[in-house]
1. For the read-out volume of the Cα convex hull per residue in Å³, a value of 187 was computed from one structure; give its label from I, II, III.
2. For distance in nm of label points 7 Å out along Cα→Cβ at positions 30 and 94, which of the structures I, II, III scores highest?
3. Given a value of 0.94 for Rg/Rh (Cα atoms, Kirkwood Rh), for residues 86-133 alone, calculated from one of I, II, III, which structure does it belong to?
4. Given a computed value of 20 for relative contact order in percent (Cα under 8 Å, 6 or more apart), which structure among I, II, III does it belong to?
Structure I
Amino acid sequence: MKAIVLLCCFFIGRQVLFAQQGNPNYNKALADSLGADKYGMKMYVFVILKTGSNTNTDKTKLDGLFRGHMENITKLASSGKLVVAGPFKKNDRSFRGIFILNVKTTAEALELLDKDPAIKEKVLEAEILEWYGSAALPMYLPFHDKVGEQKP
């Protein structure tokens, strides 16, 4: 009986020891610079852009709003506040695109979104959710500029 208890303690202790091993690739300076927690993750604000209530069909007006929308995306990405953006294909849910914003609060996200002309004029509507993802997500942005032949 004593041997069985000792054997169980050995296996449980071994599992705990291996489960708590550190990451040999861990880079504290990089993790700190990206705001990573101990799992290499952090909070972002995930935005789903949907068709808004503004049904204006004036092509010149809409072109101007979407040009401003694209300029705002470029500005947000350049400032490090936007780490992912892109449109959806046509769908039955009226989803138009997504943003993943590198901000700490939904209030900060709302402040940034209010500067987007297409959102401000209600051509697009933003649904906002807090999202937990890899702190390294923004690191892909410098490479994006190297793979696109043309700018939108």
Structure II
Amino acid sequence: MTIDDIIDFVEGLDDVLTLRPVPGDGSPEISWGDTFFYYSPDGVVPTTTQPFATIVTKNYPGDEDSRLDRAGAFRVNIHAGKEAFLATLGRAPREPGPAHTDAGASDTVIAHPVYGSAAWLAIVNPGPRTGRLTRELLCTAHALARSRYERRADAVRRQN
């Protein structure tokens, strides 16, 4: 899968807002070249929630284990929730993973090197082994984001 394949797939889901920061748009320089996916029926960047998935193309401070400084390397990060995390990795998000996990291994689903305890999964350069699962996890993350959005909207309606 290429970055464009992933973007096209996610943008095919309902009510997705895609942010692709570039120089001059007011976004932090570290985010330039990366992609952030939000569930946003109104097309406005949510201020109270994180994206449900991201694509990063470089190492971030404190997050170098995936070795994204290699040519062509990128990582898909997916907030697929506790159930999908458990089903995919066979353990709960806060349980320690195997000591031998290589966060930079391509085409392998791992707990996110920084946000794994919050039920984020990660795949460096998804390929033949993980392509189908990557799409399934993205759909799960999108559905969870939609559900969170609807719960918040219902709470606001009940307050008014």
Structure III
Amino acid sequence: MPDGKPIYVLNGPNLNLLGSREPHIYGSATLADIEAAVTKRAGELGHTVVFRQSNIEGELVDWLQEARDKAAAVVLNAAAYTHTSVALHDAIKAIAIPVIETHLSNPAAREDFRHVSLVGKAAKGVIAGFGATSYLLAIEAAAALAKEGQNA
């Protein structure tokens, strides 16, 4: 495992309702289903995962700051905070590890207010629109970026 640090997977508001909340948009996988798939794939790539969800913006900021020293990379689905949170944007800018913004749906194909991502302006990259597979693609990217960081 590169330097022994986990990949943090942080989830924002209402993602605890996955599987029952608007499955026509977000799919039928629960957050527990996604956590199991992410943990498995990360393990295959030589990483452990710290997987968390909060409806509280400040808690997500605290976890990003914690990840600064404890994580190899971060996968962040900030959910609705993606479009509104200067605090998350600033927290991402304050840490040197890669952050991958991730979404189940494609925000660019949805309501106009979802077209601006404050998180994406600070993140290394964005993966969106592939349902639960978005998380697996983001884990792949996070592991690759963490490996690059070790070889730099």
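The numbers here are math on the coordinates, done by the rules we state, and not lab data. Here the structure is a predicted model, which means the values were calculated and not measured. Cβ atoms are built from the backbone, for glycine too; each structure is taken alone.
1. I
2. I
3. II
4. This figure was derived from II.
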